[in-house]
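Listed below are the structures to be examined.
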Structure 1
Amino acid sequence: MIFVTVGTSKYSFPRMIDGAINFGFKYRDIKMVIQSGVYSPKLSLSSNILIENYFSFPQTQKYIERAKLVVSHGGFGTIMQVLTSGKKPVVVPRKVKLKEHANDHQLQLTNFLAKKGIIYVESDLIDLGKYYNGKYSLALPKDFRVSRKLLEENLIERLPPNP
């Protein structure tokens, strides 16, 4: 199962949701659970795709734990939730130029974490199969231990300032 989440932002994220739905149409044997936020897709859904605007925190945690692959927006809270579950997410950061957010802090955060090898970053979801089929490892390094407190203490100070 692939779990896709855009978090709780007031900004719509059709690039990510439509990309996930298109992937689901192409690979109908893969179950997908998609949290779409404020965006209601116009695309019709396949029987392998469950889509809801929002899930509760416990529901989100359940889907993260059950998923073979987690695809997330670039929000710090969501990334930390996935990492503390022991999974390496594929992250699609929101972009200001596409009116997906007020600034590009998600690009800064995700580029930083990707350079550390903690997450994968994609600009679209055309080739999710390479993550799902094992071409790329979704496991965090064995010596990588994460807690939200540790990440906040060690990452926030090192992030570049907002432009």
Structure 2
Amino acid sequence: MYREIGRFVALSSALVVAFVLATTYGPLPRTLVESYTQIVAHAAHAGLKLADSHTTLAGTTIYSGTMAVDIVRSCSGLELIALYVAGVVAYPATWRQRLLGLAGGVCLIFIANVARIVVLFLIGTHFRSEFDEVHYVHAQALLLTLTAIAFFVWVQGVRKYEASR
């Protein structure tokens, strides 16, 4: 059991480090990360439009009459997705189970992150004095917690399936 835990920790850690190195210094092109950040910005802008917010989007920056938010790499949720992906890939499961977990978890993290950006923009528009605390403390902790919960729910599903076989 301790060997499996050690393998999981080592492999998931190596995958996260590889992701960070690849997206910061290495072969994963900066344009790919920037393109993903643009997708997040467009999705957040669309969410704000659904909330009847009068906003415009220029590049990765969302503007209103009183607020502007630039969606940068650290706001994209890529690091949390990498953490989740590393955990799923490192966990002892079939590739079918991993692919299902990846599809569901990555979509969930993406949607939750877009919702986080929309809510933060609205807070910044209507409660400017609360924006920094909510942005840097509460919203980050909430998204990290959601990522962990998504992983643990997936693990429980894998374990239940394996127990039923």
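Read the figures in this text as sums done on the coordinates, not as results from a lab. Computed from a predicted model, the values in this text were never measured in an experiment. Cβ atoms are built from the backbone, for glycine too; each structure is taken alone.
Between structures 1, 2, the greatest calculated value of mean count of other Cβ atoms within 10 Å over residues 6-13 is seen in 1. Please state which of the structures 1, 2 yields 2.6 when distance in nm of label points 7 Å out along Cα→Cβ at positions 54 and 70 is computed from it. Clearly, the read-out refers to 2.
Identify which of structures 1, 2 gives the largest calculated value of distance in nm of label points 7 Å out along Cα→Cβ at positions 22 and 78. Let's see the in-between values first.
Working: 1: 1.8; 2: 1.2.
Across 1, 2, distance in nm of label points 7 Å out along Cα→Cβ at positions 22 and 78 peaks for 1.
Using FRET efficiency 1/(1 + (r/R0)^6) of positions 14 and 134 (r between Cβ atoms, R0 = 30 Å, to 0.05), single out the structure from 1, 2 with the greatest value.
Evaluating FRET efficiency 1/(1 + (r/R0)^6) of positions 14 and 134 (r between Cβ atoms, R0 = 30 Å, to 0.05) on every structure, the highest lands on 1.
Looking across 1, 2, the calculation of helix-only ellipticity at 222 nm (-39500 (n - 2.57) for each DSSP H run of 4 or more, over all residues; to 500) that yields -24000 traces back to 2.
When log10 I(q)/I(0) by the Debye sum over Cα atoms at q = 0.13, 0.14 Å⁻¹ is computed for each of 1, 2, which one produces -0.58, -0.67? Answer for the origin of the read-out: 1.
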